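So, here's a batch of structures to check.
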Structure I
Amino acid sequence: MLRFLPPEPLRGRPVHVPVLKMLVDLAPGASSIRFEGLTFECCEGTAISMRTTTNCVVAASVIRTVGDYNGSGVSIAGGLSNGVFGCDIHHTGSHGVSISGGDRVTLTPAANYAENCYIHHIGNYHGQGVGVMLNGVGNRAAHNLIHDGPRMAIMFSGNNLVIEYNHIRHMNLETSDTGGTYTGGRDWISSRGSVLRHNYIHDILGYGWENGRWVSPYYAWGIYQDDNAGGVDIIGNVVARCPRAAIHLHNGRDTVIANNILVDCTLSMVEYNGWTAGSRNWTNHLGQMAKGYESVAASPAWRGMRHMDVHPTNAPQPDGTIMTGNEFVRNIVAWSGTNTALFSFRNLPLHAYRSDSNLVWHHNLPILTGFQRAGMDEWAAWKALGFDAHSIVANPRFGNAAKDNYRTGWFSPAKKIGFQPIPFGKIGPYRHRLRASWPIVEAEGARERPLDSTSEK
């Protein structure tokens, strides 16, 4: 006998019991099929599945209360030019949207996409459920609003992926060692050629056990490039209020971090954690990385990929460090925490790293970089090493930082470093005849009801 104790009285309210595993299954070969203005709800698995289809789309629809541990809102596996557009997706068992497709050897794009969607309260059963799972080649997640999930907003792995104009907030409500966006590179080739551009990422919380209690915010970054992820462009993003740092490169290589605004993180603003040739992380994964590199190195399509002329076995420097080819240029970094550092370094080969033409502002407090020389503060000691020669220390004069207005106007000194204004008006969902709802009324969540960080186990 099955008994159900409702959390609140059900009188006058409907009760739904799912009897279908999946609501829509588009089989291989299906093409030019469109679902528009519908509501999909109450199934045990993934609501809508597209498998090797072409030009199929779900638009202006509501997808809710679907999925068990393995069930997502929409799954697009392979095919060409399939998408989810303008949908409201919430309360899913696992991911909001899962996308794959494209050929990694030839870098042939699938051009599948999730755009202009409002995705929230996902991962209700699967604690690794994310807003958009983006894999493959040439796929895109753009103009989405994603909040309130147990893990990342966007997790990606593949090549030439585009993640742009998304508004991401209040994620990682149940997990730590995590980020607003996340990718890893244990195969050496992920996620080269991809770009994170013009996203607004803030209040990435994290939740973990520390000193006998559950704590939040805890151990999370805004943009997390994990396990040797390389060749990604991080351009024009705004990242604010993350407990660990705004950006983390975990042995990340060949990464360009440019024209971003990074604000008020806790431990440091940018964190670099490198491996060495003798570390277990390197030795345990070297075979997998060599295999990944060799699977594409002979392909003409890969010859233009940044720094793909280095075989993994030749990557270690004479001092054993590996994390080369990273650039941090033309960024605005502003923070107020007394003990927060600008950078955190471990095993970063400084001879193969570039940092310059940045604007930094610690509200007239000392700028901590981790480098000290007699008679110098840490910022002066850092510059004496040859870094940030053209950078400036100045108030960026944001529009109104207290209200999250980080616009830079004609009066901002940011123009002195060649900073290009962020197109704030284009970030997030936009009005369109195929938007399921407009204006979007955001659901309550961790912003309105902050996580409890005092409960004893």
Structure II
Amino acid sequence: MSDYFMGTDGFVWFVGVVEDRDDPEYMGRVRVRCLGFHSDNLNKIATEDLPWATVMAPTSSPSMSGLGTTPPFLVEGSWVVGFFRDSREKQQPIILGSLPGFNSEFPDLGKGFSDPNGVYPLQTGEPDTNRLAQGSVQEFHPSLYKRQKLKQTKVPISTKPLLDTVSDAYKDHGGQTDDDGVTVPLIEQRDTWDEPDPKSGGITTYPYNHVHESESGHVIEIDDTPGNERLHTYHNSGTFEEIHSDGTKVTKVVKDNYTIIMGSDRVYIDGAVNLTITGDVRQLIKGNYHLEVEGDYSQKIHQNHYVKIGARGEEDGGGNREEEIVGNHAYNIEGSQNGRVNKDVDTVINGKESRTIGITSDLFVVGDGTVGSETYQDGYTIICLEKLHMVSLNDMSISVASGIMSLKSGTKLNMKSATEMTLHTETSLLETVGTSKVSTTGTTWGHTSVGDIDIDGSRIDLN
């Protein structure tokens, strides 16, 4: 009589092949055809008639409540070793582990001791050790082949803008030779960078690379090869993360990437950053945005630039723009400049102001307009290379608080009034005519003097 207790009925071990792993109880059990105990004739013992074998897990897996690594990673065609818990009936096999080997040929699918689905083994003529671990044949692994195929090269880096119309910074250095004898170009040349090669630190050496590969081609490598220590996690789509022996980390995502941080994020980069984006960029910052640049800050925009301040609306307070430039401000506009200010404009110029207008200049004042309301300590000059027109729809006055006011014409000086014209001086009125003076009155001409009237000439004709 058997009591099935701790091998008291004898210890019988076996070597066999896994033919089924679709456990209806989801317990990780497999069906095993055991050498010497089961026939390879499928008509005598079909796969579905084989007993379910329990797979022993390592102590790193508690085999309880879903903890650890579950289910066991055995596939159809795996060779295993174990023992029968019931040594007489042999219906309760326990698997201790799997047995690697060297597949010289594919098995006969019409017989037992093989994968009924015809999937495994994947290849023959080489050991079951992963190619990535063997070293010499690692270049033939699908993950390395795909990484080489998808390798990104010649990624362009941004360049600084050339501001030769407003700055001589490039002209001062362009065309000169640096300390290495290299000619410095006038325009900064675009540079590129390449994705690092897989296993760029060297070749893996057996038996230091510990590889785990799933059925679909996911790979985890822990490479302890001296001088080429690496960590590598690879998804069969081509997405991977690899840490090289010098600490360099390469992360590649072949499709979309999502990063969600529910707290704060702090990033420190002790070096340069090159960011190249082939599509659009959108940033939404719901708080404040502070940018501090201790060096130069340049922007190079190939198309248009749009800025709106106070987008929250006037009812919510709108927004202001304040700038302080501790230095000079230079700009060049190849096209037109249009602007509108709905309220006042106050400009204080403590030094000189010079404006050159190539064609015409128009100043329209809807209400009362005053030219020269600002205070200029060193004078104010308007120079027009062509015609200068000043038009007022109503009244217009030109006033000089003190000093002399001069009107000078290179040829003729025309003064015309649609109705009356009044000339008033609080002291004397002096007229000096170089040659002749002609006055024409359409109707009557009257002159009244409180004192005497003196008319003197070599000849006086009164008609």
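No value in this document is a laboratory result; all are computed from the given coordinates. Fair warning: this is a prediction, and the values are worked out from it, not measured in the lab. Cβ atoms are built from the backbone, for glycine too; each structure is taken alone.
If distance in nm of label points 7 Å out along Cα→Cβ at positions 58 and 290 is computed to be 4.3, which of I, II is the source? Derived from I, not from the others. Where does the value 101, 26, 19 come from, among I, II, when semi-axes √(5λ) of the Cα gyration tensor in Å is the thing being computed? Clearly, the read-out refers to II.
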